[in-house]
Each structure stands twice: as C-alpha cells, then as structure tokens.
Structure 1
Amino acid sequence: MSVSKVPEPWRERYQHPVAWERDYPPLSLVELFAASAEQWSDRALTEFLGRTTSYRAMLEEARQFAASLSALGIVAGDRVGLFLPNVPAYIPAYFGAMMAGAVVVNFSPLYTARELEAQVADSGTRLIVTLDSAALLPKALEVLAGSNLERLVVARLANQLPFFKALALRLLGRKQLTPIPARPDITAWDALPRGRVPAERTFDPATELALLQYTGGTTGTPKGAMLTHQNLTANARQLRDIDPFKGERDVALAVLPLFHVFANSCILNRTVLNGGTIALLPRFEAGQVLATIHRVRPTAMFVVPTMLQAMLDHPRMEGTDFSSLRVIISGGAALALPLKERFEAVSGARVVEGYGLTEAAGVIATNPLGEGDRDGTIGQPLPATRIRLIDKDDPALDVAPGEPGELVVQAPQVMRGYWNRPDAAESTFARRDDGLWLRTGDIAQFDADGFISIVDRSKDMIAVGGFKVFPSQVEAVLAQHPAVKEAAVIGVPDAYRGESPRAYVTLQQPAEADELRNWLNDRVGKHERVDAVVVRDSLPKTMIGKLDRKSLKAEA
C-alpha cells in the first residue's frame, strides 16, 4: 500500500492552524469504551496466557467497579491509583475509575515502596488497586501503613488465569503470592461492595482530567502530567487515522507495560477504539514474548529498542513465525539502524520508528505504517499536530531552515500542565504570538520531505571546549561496529575541555575496549572523540527498558 508524502509546502502544513474540534470533537474515554463495547460486545478484548474476556464482560466489570468505588466514598475528582502489571484487571479498573469520575494515577510495578509513597503523597491518591503478588502487595501494604492512602483493592492473580494455570498457581506457586489481610481498609476485588452504577455524568472532556501520568524522571523529580479525556481520545483517534490496516483483524501484543504512556496510548486506548484484542503479558521476557507471537498471531507490536535486542539474543528467535505482524513500532528511545536491520533480516517483520512523550499523551509523530518509512527518522507528525523548531535559548525565534532546533508542539493531545507544579509547567511551554507550544527538550531537524530526525535530548548534550556533542550521534557510529550490542555515551568532567564524551557498551562478540575506542575515534569529529570505551556485561535501563544515561552519569 502506497503512502503519500507530505504535501508541499510541508513546513506550512506543520505550522498552519488546524480545526482540532472539527477533526477530533470532544470525546471522553468512558464514551469511547462504551461505544466499542456496544459495537463489538462479543469480541475478545483481552487474551491473557490463554484466557479471553469479551468487551461485554469487561464493560460490565468496569461498571460494577465504578459502583463499588461510589459505595466506598470515591467521588468525582478523587485520585485512584493502579499499581498493576499487565493483567486483565487493569482494564476494568482503568475505565471503571473514570466512570466513577475519578482520575487514574498510574504507578509502575517496579517502584520501591518509597517511590510509590512519594507519588501517592504528591497525587493525593485515596485508593490503590493492586495484585496479590509477592512483588506488589507487600509494598502497597507498607505505603498504606505510612501515608495518607486510605484503602487497597486487591485483585487475585489466579482469578484471571485459565483454569489449569490458576490451579497450578494455587497449588505450586504460593511463594509468588501474598495473602490478602482481613482488614477494613483492604478489600479483595471479588469481595467489593455491590452498589448502584453511577449515573452518566455530563462533563467537558477537554478540561476534565482522566489520568495523572508521571514522567520518567530522567531529568529530575518525576512530575504528574495532567492528561484530559480529550488528550487521550484525540491521540487514539489520530493513531487510528494514520493506520492503513484499520477495519482488519487487530491483535496488539502488550509487551510494553500499560502503566507507561506509550502503551496507554498505542496498546490500550488505540486498540479499544478499534475493537481489537490486547494479548497481555505481565512482564517482558523474550522467550515468553516469542511463544505468545506463535500462539496468538498478533498483528501489531509496540516495543522499545532493547526488547528487539533481547529477542534477537534468544535461541527461540529463528524458529518464530513473525508473518502475522504487519508492523512493529519502536519508540521510547532512538532505534539504532544496525539493530533495526538485524531484526528485520532475522524476523522478516517491518520495524518503524515513532516518537512521543508523556506530556503529549503518548505520540506526536511516526513513520508511515504501510510503506514509505525513512530510516533514522521519527517520521512525520500525526494529524492535527503542529510542530516547529525554535532556538532553545530564545523560544521566540525559529531556527534557520535546515538547522537543528528544539522541537515544540501544539496539538489536541498536549497536556494541561503538571499536577501541583505551575512553576514547572511555565518553563515547559513557550509563549508565542499564536499561543503556547510544548517544549519537548529534544533537538531535531527536518529533511526536504518533512521527515523529522531527533538529534538528541538538549539536556544530554555534552559541552566539549565550546562545541556541542550529541551523544546519540556518537552512539549511532559505535553501534555500527560488529562487536557492539548496546552503546550509551555520556559527558564526564574534563579539566581542560569542560566535558569529554565517554562510551559504555555491551558486546555480542569479543572486542577490546581500546580497540573500540580507536575504531570509534577514527570515525567521528575531533570534539566527539571519547576518552574511553567501558565494556560492561549490562547497561542500566529505565523501567520500560530504555538505556539510562542518567544512571551512568551519576555513577561517573
């Protein structure tokens, strides 16, 4: 299927005002879910390790959860936290909380009790839904004892599994579970009070909050991005509108965690809008992912680059049939071209790169999902998404054509601001004559056809004797060495030049650090030369698997 190029002049298209309300009229997530459940009531919404649940059943469970929340005293505007991995209970908890008028707060299952407590306090979360997992419930209980959190609702993992897997867990996997305490402030999901389903509320989806989504905190303390119903449904509809396969079988493999904005927009909201099925995996494990691809025959998969590498490293990779996958979308971090090419050669699947951020409800731009993707770019903006490149030191100025600049965005998916942080929001938006523009903090360039390349994070730039060095450009060169599996470059203090680049790598075949340093330095500019290449068995990663430069910098 051919995909047309951006019409000329593309720069005007990116900067000309658009009628957002005409193209994407206000819509709540409650309305989106109810409409899909009515249209596709008998379709499977989830597949979980062999057990499926229909749209009708999920809608009924969400409505009952909304009724239970009302019976427990949760009112419109209260915050309800989800401290869950990718399990079926996530979906009725997510939509049911919104039916009750609550604002959902996503908490990573990998948080420590201290991290969870900090975000519970910041958000003012009253109730948390979690799992009777030994990895989750003890931490939730610790937070319940030491914070203003009022109640836990605990879903049982066994109740969500196919019969024989549930039986095996109950008989053999007791160490993986924590008994649910018998306390008045803790309620099992299957023992929630039955109440009257709340009457449908009338509210403005453009202003009412649906989700507090905390940033990853890679550049400081995590902040809660305030995302409205309209932010989230607009992004789902934008993704639908660029999909050349809409109306066909849609099975999304959920290897990304639903607590993350990438999965929330692309896997959860997009798939529900399309009446598709979400094949849930509670965590990423390469062998299980490959086995699930064989079992459910997914049509779409959304990943971060390190997941592609992990699958390539697994012995089951070469025997896995990827032919059902129309496309694999990579985001969250730069996709190295050698990794893309290796994965496509082994799997036969297409891998395209996209781009987004928490503050824009998930996705801003992507390469075409059909044909016409351009390697090394994040593609083109979604419909109704205005972008421009500005001088990062003077936001009132656009950069000259062809020059890199900070990427800024105006779009219906852009957040209202940060929860309880008007100071942070002020510095995140650039005020111009035509309104506020979200500053992404990423340095980008346009090519002649309007495809966007991310040069690097502005805060990750390395200042070397007055020159700017972008780590991702050095990483891209290093990734071309046949021995290098992963590469991360940071700036370290240098008494003469201010900073020097330093590279950290993992290997897929033996190589000496000095040899790698010399090979790299022969291929980059003088100011980009690294002082050392450090070989590691592994590199630190964030909660969704991105290489974590911040941790390396703290260590250095």
Structure 2
Amino acid sequence: MYLERIESPDDVRALPSSALPGLCDEIRRAVISSSAAVGGHLGSNLAVVELTVALHRVFKSPRDKIVFDVSHQTYAHKMLTGRARAFTDPERYGRVSGFASPNESKHDLFSMGHTSTSVSLACGLAAARDLAGEKYDVVAVIGDGSLSGGLAFEGLDNAAELGSGLIVVVNDNEWSIAPNHGGIYRNLAELRASRGACERNVFRALGLDYRYLEDGHDVAALEAALSELRGTDHPVVLHVHTRKGHGYAPAEGDPELWHHAAPFDVATGTQGGAGGEDYASITGAFLSERMERDPRVVAVSAATPYIMGFTPELRERAGRRFVDVGIAEEHAVTCLAGLARGGARPVLGIYGTFLQRAYDELWHDLCLNASPATILVFGSSAYGTTDATHLSFFDIPLLADMPGLTYLAPTCREEYLDMLSWSLAWEHGPVAVRVPAAGVVSRPGFERAASYERGWEVARAGADVAVLALGDLFPLGEEIADELAGRGVARATLVNPRRATAPKTDLVAGLARDHRLVVTLEDGVVDGGFGERCARILAREGDVRVRCYGLPCAFPDRYDPASLLESCGMTVEGVCDDVERALGR
C-alpha cells in the first residue's frame, strides 16, 4: 500500500510515476469505505482524486498555496497531507472535519464550507505575495457548480487584472449539488464539446488565459498540464473535465443522490437514513398540491431542491414554476422580490447557513419593498448541521432586525403547514418560517392563530413562572413545566411564542402581572436573540425577573446537540434548578 507511507506531499512527490494509478485507487477505495461507514460528500471527492494527486506532485504545499472551493472535495487532499488514517482506519473515521480546517493542518489555508470563495481567496493570497516580493504559486480549485455564485464571477473578474501569476483550476464534472442552472453552463458544454477550442469562451472574454484538459482522470496528463503552468506570470484557467462519483457506479449513475451520502452498503449502494416523514417531504407534498390549485405559487431553490422535498419527479411536474437559480443565494432573494411584484407567490427553501450570504438582499430588496414572499429557513437550530462551517443558528438576530419581516417558529407538523398556508395569503410583507430541525412532532390539538403576524399560544395557564419555549424547544418547555409541577415549585404558564422575533409588546408585558419569573428557551444564539428581546420589554414592567437560555455566540465544531444544550443549561434538571433558586425555594 502507498497511502500508509504518505505523511506529507513530499512523500507523494517521491513516488515514481508508475505508482500513481495505484495510489489513486487506494484513495478512491478509502473515500468509499469511510463514507460508507459515516457518510460524507462522496461524488465530488471521487471526481478529484487524480487532480489532487497531480496538484501535490507539481506544487509544494504549504509554500505554494492551494485553495479548494467550498472544500467538498478535500478528502484526497487530507489523505496526502498527513491525515490518511482518518480515512483508512475505522477507529479514526470522523476524527477530521469533512471540510478544510487550518486547525488540522498547515496545508488547509482557510476554514470553509460555503461555495464560490476560492478565486477571491486566491486573489488575496496572490496580491499579498506580490506586495511582499515573494515567489510562489497560488492555485484556486473551483467546481463548475460553484461558478454560478456571484462571488466566483467577482473573483474571476478581479483575477484578470492582477497582472501576476494565478492558476484557476475549473473542475467541471457537469454537476452542482443537483443539475447545473445558468447560462454559463451552455458555454462550458460548448468548451467540452470542442475540447476548449470553440470561439465563445467566457474565461477569455473576462481577460484570462485558458487551457483545456479532457480527461480529468488521467493523472499523468494532469501532472503535465499543471507543470506547464507552474511559475506562470499571469492569470490562467485550466479547465478540467471530470466525472462526479468516478469509480463508484451508484454515484456515477445518480450524482444528485450521492452528492452527500448517508452511510451506505458498498456492495449494493443502498443508503441508510432515518426513513419516514420529514419536513422536506412534507414541504414538497404541500407545495406541489398548492401549485395545482393556485397558478401563482412558485417554488425557488438555490441549488438545494432536496431540502424542500422537490425530487426530480416533483420538479418535472412543477415545470416552470420550480425555479433553481443555482448556487446564487443573493440572486434568489432578490428574484423573490421580482416574482412577488409580478403577481406570483414565491416560496424559497434555503438552509439558514446559506441565507446568511444574502443579508443585503433581504434588507434592501425584499423587506424595503414589503414583498409578499415566503422563505423557508432549514437547519437553523442546534439540531441542524453541526460542522463549524455550516452553523445556522445565528438566524434570529440576523432576521429579527429586518423591518416588516415576520419570522415564525412552528412547534409541530400541523402548525408548520398552517403557517406556510397563512404566509401564502399574507399580503403585507415577507414571511420567513424557521422549519423545525429536531424531527417531526405532531400536536393535532394546537391552537390555530387567526393571524400569525401577532398572536401566541398559551398552551398551559399558570402563575409565578412563565416558560416561553420557541419552536424546536417546545417539547423541552413541556417537560420543564411538568417537572416544576411535580416538584411543587410552580404551576407554570407554558407559551408557544410562534414568532422567532419578539412578540408584540403588550403580550410580553402582560406576563409581568401574574409571574415573578419569565424563562425563555431558544436553540439559536442567545446574544441578540428572542429571549433578550423579551427581556428588554419586561425590564420596564417592575419586579419580574427574566432568565434567557440559548446557544453561545461561537463556532462549536461537530458537536453533539444534546451536549451543547446541556452546556448552556438547557436541560429539564438544569432549568428547574435555576427556577427554584430564582424563586428562593
């Protein structure tokens, strides 16, 4: 075996050329085996095995700077930079992040998990190199899917004016997460068909030199092409054609399903998973049915159609009323405003971690124009994605300051569907819904609201202590109320706030009449969150005390949700003990 002897890129460069196909086979088997055990970004990593080996043969990392866009394709890179055992030893699976991390290695220059960033980062590195009068290569690796992001265009545009050496490797496997969308992909197809020779060339039009390599899985050809570019004195694009999922038939046959795989059986290609109903399937079924009754409803995705349940079949059924804008979150939000002004009722499904990239568009284009549009915010919870690069629980402070935006936090399946239905009829501005992430909970008897813009649900009436339990934490609020009653401490009032931003002032202020203590529970950051907004109102209401529970303003990495909540005091025992102390009992 070669992998077990590789501790750094120096060991890769020391191998004879004849060993490289065998090394690539070992890397590919390690990617498949480790992903089968713990899950991972399979298709994109399998596509760049040979490219990564060639990069580390030609360039001397970390002196030469290699930046992998989004870092969905860094497994081979990690194996070649001293971390192979995390992919070859089952006892070490999961010990390294699935994304680039400077905390792990000097060969990882940036923490990253968001797309379209590598060219801009490389421009900065190249500019810093030139200012310091140093000599080394800077290489940005970017996938074709990432080219639909506006930041990629901005980076390429700036790269053309650098006036010094920069290499941009475009890894073109003809896929984003789902199929690519955008005009640039017609030109990429023309370039592939002509082996890079067609007259129309988006890269040359931007002022960049351009080379093409058809077989992105020929490690010798890749090494030769990169060697020609080493030490370049001007910006150049190397366009490499690869195949997503290369070397594993199930991933090659269904690149969308195998972009990020749950644990699976290698022999059969059967993926595991929780199964059953989830909020993706609930959303897709609801919107598909609503589209049949209301021709104004349009579903919008920024390259992640699966999170809102739009399978290829549902996308085909929806036709032009399903719009995938590609990896372009800013455009997606501004497009919503245009759709709404044109009379459509658009619904954008997006992960909270990616919605963060469209702050200005939310503020300036959607809210300033009071556009009647719906945003379904997925994964914004302690129970969402736990890698530091994809945290989504900063959403409440971000969205709470958007004038005219109603941000809702349903507690159950029934309330979610009712809120979604209400949002499609609301004419007075945008509505965002914090889609539950802790699993599907059913409360058939929940109290429906005449208007979710204002009210809240008092699930249990009591005195002395009021527990305001937001969204996913409502079941925790129920358990706390039960425990307080069982201890004889208080018969707590339990409130479902419904709004992730502070409820109306009079509702919050009214708690001061019958309660000595108000407890707020949220699985978002506590700084600037829902609880602190309630506390600001209650500070004017006399002697009532407030205890706000939420998550730290930090970047926890690959955490266990239950442990994170416990560290913040958000357990039944922890909250009830605090309540007893606060009441002097």
Structure 3
Amino acid sequence: MIEYWKRFAEYYINNFTPKLAECLYKGYNLEKFKRDCIAGLTVAVISIPLAMALAIASGVGPDQGLYTAIIAGFFIALLGGSRYQIGGPTGAFVVVIFNVMQQYGYQGLAMCMIVAGVVLIAAGYLKLGTYIKYIPYPVVTGFTAGIGLLLISTQIKDLLGLKIENVPADFLSKWNVYLHNLDNFTIGSILIAVFSFSVIFYIHLRRPKLPAYLLCVTGATILVAAFGMNIDTIGNKFGGIPRFLPMPKLPDIDMNLMLKVLPSGLTIAFLAGVESLLSATVVDGMSGDNHNSNAELIGEGVANIMSVLFMGVPATGAIARTAANFKAKAYSPMAGIMQSVFLILFMLLLAPVAKYIPLACLSAVLMIIGYNMLGLEKMYKLLQGPKGDRYTLVVTLLLTVLVDLNTAISVGFILASVIFMHRMSREMEIETDDPALVEKKYGGRDFSEVLRNRGVISMRISGPLFFGGVSNISQFLKNLNEMPKVLILRMGYVPMVDASGANIIVEFVKKQRKKGIKVIFSNVKKQPRRVLHEAFLEEGIDYHTISTASTFDNALKMARRYLKNTETAEGKE
C-alpha cells in the first residue's frame, strides 16, 4: 500500500505540479520576491483599465471585471502550470458572456462558469492539455479574428455616444441600427474618443514602455472631472465601483438552467484552454521555460469556479499581460499573485475616482484590443497560402460573426480535418512495373524483365493508407486487367493503416486468392502489420498463412521459389 501511494505521488508530481511549487522548491529569496513585486505592479497597472472595459463590453459591471482579475489571476498563478501566466478577463469571452447575460442573466453565466471549470479540471487530470495544440491554426485565427470584429462592433454606441435605447445582438442588424443613428452622436464622447486614441497611439509609437491604457484612462478621467462633461461614465451608468471584494457566496445550482447553458459553458472551456495554452506557449518561446499544460488547465478550471463565488466572469491566461509580465523581469508565478494584491489596493484607494472614467475612453481601449485580435497580418499570410487554409479561415470567421461561436468552431474544425485528410490522401502514391498501368500514369520501374515475363508484378504504396485514400488504391486495383501469377505489395513506405485501408487490402487479398494469384507482402511496418493481422483474423484468415518478406529482395526470392514450385507441379501433371 505504501509503495502504491508513493508511485501515485510521483505520478501526480510529474504531471500536475503547479509551476509556483516548482519555483519555490528550487529556491526563492527576497531578491526574487522584489522582482515579482515590480512585475506584479506593472501588470496590475495594465490590467485595471482592461478588466473594467472588458467587463462592461460583456454586459456586466466594471467591478466584476476587477473581481475576476483579482480572484482568477490569483488562482491561475497559484495552481497553473506556466511560470509567467497572468490570468483575467479577455476579449475572447466577450461575445459568449454578453449572449448568456442577455438570455439568462448572471445566474446563467454562473452555471456556464461552473461547467467550464469542471470541464477544464477534468481535461487537466485526463492529460488532454497536450492535445489542444492540434487545433488547426486557420481555425484559431478565424474565430479570434471574428471575436475581434464582434468586439469592435459592440463599442460603436459608447465610442460615439449614440442615443440608442436597444442595440440588436445580431451583427448585421446592429450595424444597420448604427448607420441609421449616426446623427444622434454626442460631441463630448467623440472628443474623449479622439483624445484616447491619440494618447494610446502616441505612447505606443514614442514611449512604448509606458502604460498606454492606464495613462489614456487617467487623462480622460481628469478631463471629464475637470470640465464636468455630460457624457456616459462608470458613475452615471454603473454607480461606480466598491472599495473591496464582496463576501464569497455559492450560487444556487439550477440543473435545468445548467443544461440550457451547457453549449456556452463548453465554449468557454474551449476558449479558456486554447488561449491559456497558447499564451503559455508564446511566453515559453520568449523565456526558454517549459509550461505544464495539464496543471495549467487545472488552474484555469479552479480559477473560473472560484471567480463565481465573487460574482466574477470567465477568465483565462491573457497573452499581452503575460508577455508584459515576462518583460518586467518576473521570476515566478508569485508575480501573478502580487498583481491581485495591487489590484485590491487600487480598489481600496482609488475606487471613488473610478466613477469619472468615461465609457468612450474604455470603448477606445476595447477597439484597439479588437483590432489586435483581428490579426490582419496573420490573415493576410493565410490568405496567400494553400486554398484549404484560406477556405477554413474565411468560413470560421464568417460563421463566428454571422452565426455563433459554437457553430464556427465546430464547422471550422471539421472543414480543416476534411481538408487535411484530402491532402494526406493525395500524398499516397502507388507505383507498379505493370506496363498497362505505367501507361495510365501510375508510375513505376522495371525490376526484372525475366520475372515480369513469368507473371510477376510489384506494387509499391507510399504514404498513410487510411479511409481518405481508400478510393485511390481501390481504383488502382480495379485497373489490374491482366492477372499476374504473383503480386508483390511493397509497403515499406506505409507508416500507418486504418480500418478502412486494412479492409481494402484484406478484400483484395481474398479476391486474388480466389483467382489463384499469389500475394506477397514486403517490408510491412509495425503498425500496419498489427492492423492487418487483426483485420485478417476478423475475416477468418490466419495471418501466418499470408506470405510476408522483410525486404523486397526476399520477396523476389519467394516469388522465384513459388514460380519454380508451380511450374514443377504443372510439369508433373
């Protein structure tokens, strides 16, 4: 029993140990803590405007964005698998959260987050983190760009101060309403928006080390407070923000509601998993460190569940804030924990001032975030690439914008998979030395004029033999007009065979046996040999009765012996 628990502990440590525990185990001192404090303060300064702006765009209060940055940021740093990961609300969730809030309110969002949290924790313990990297790049780029476009479209009203009571949720209807109400703008909002864009662009171009978003919000807030501008602010729209975290409270678990929001919960889990592991991978490339993807998923799951207790919103690792954390010379995940501490201090000291923050300024910040999510350079490169990638990108983007995120991800993933299988099937090549088939452009070579005249042909298959390429080999086998005495199937370049490919081979061998044709397999690799062995057994054929040779030369020797024996037997008759 002791040995069992010892092995279990070793297994858990190797696969699920949080990065913070690893860093502390290797040694942690005051100097490293100072580095983490400075990095945590730097990231907190960046997170303050983003957390509030993203929360407002999601249809909740700005205080809930801060709660999320504090609570989720703390648990992602505490339990996650990345050394530099900074967690909090991100633009990827805005559309999903907004739709759930519109239909089911915060109770529905809480059920979504619980679903997402449980799914992420389960995915981590099932060690599924390593598989998320197989999500096709055009799909990720397409839905990210679509979310960016939707985020931009949600900000037009506050950016221009349009006097519109209800803005439709549908993308096209929304823009139709905007275009018909452009004359209802507020001059003060436009002035603040222009000021905000100017400050952000100037700092990015001239002083990139300064916190552009925070300075932009600070400047705009001072202008509104100093001149008493009559525009929408956090104060007159949301009543300001509280000075401390609320008491944790368990939500009422409603199973019927949970089933209704299940698709949205799964979408949140998917987005959280993809964005967090993508963020961890990016910062690994910058730092040379290696993240633990399974621990990262567990940390994301716990963070989202804990965020529910404090009226927060879904959270994940944020790429921009994580990169800023690394550039600020953070040493360990303690920097993410210190970010939460500094955000609490902000709420304690500066909450009364926050009521003057203009929504037009936050909309300008979100417009820039949405533009960055578009990834125009990435899309341009994909559009210049293979047709399949182009189609996948465009379809995923359009479905994200015009239908919904669940459909976009599902269809995009299926489309990318079908295109991949089509490409792989085209990689499969068939060569033969049968003159009739060489003329049909199947390619081939003359290995032995003598053997060919005696009724021996060879066929070499290259590439994976799976259901996507079954039609190719099936069509090829139908073109064998003149039946040989011996057919050598050369499979040294076949790395894998699936059930469909094995079925084609088995059926072909059975037909050739009925015709009296000897089939010899040459150089069959381990995986194809195992699959073919199982397929032959299912058909009642002992694989050991199938002629196999380790090399093509050995197959030729077997063919010669078979022909000699056959000719000898015919001579006796």
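Each value in this text was obtained by applying a stated rule to the coordinates, not by laboratory testing. Please read these numbers as outputs of a predicted model, since none were measured by experiment. Cβ atoms are built from the backbone, for glycine too; each structure is taken alone.
The figures follow:
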| quantity | calculated |
| --- | --- |
| Rg and Dmax of the Cα atoms in Å derived as 25.9, 81 - corresponding label from 1, 2, 3 | 2 |
| Origin of the derived value -10000 (helix-only ellipticity at 222 nm (-39500 (n - 2.57) for each DSSP H run of 4 or more, over all residues; to 500); candidates 1, 2, 3) | 2 |
| Structure responsible for 4.2, with distance in nm of label points 7 Å out along Cα→Cβ at positions 172 and 404 calculated and labels 1, 2, 3 on offer | 2 |
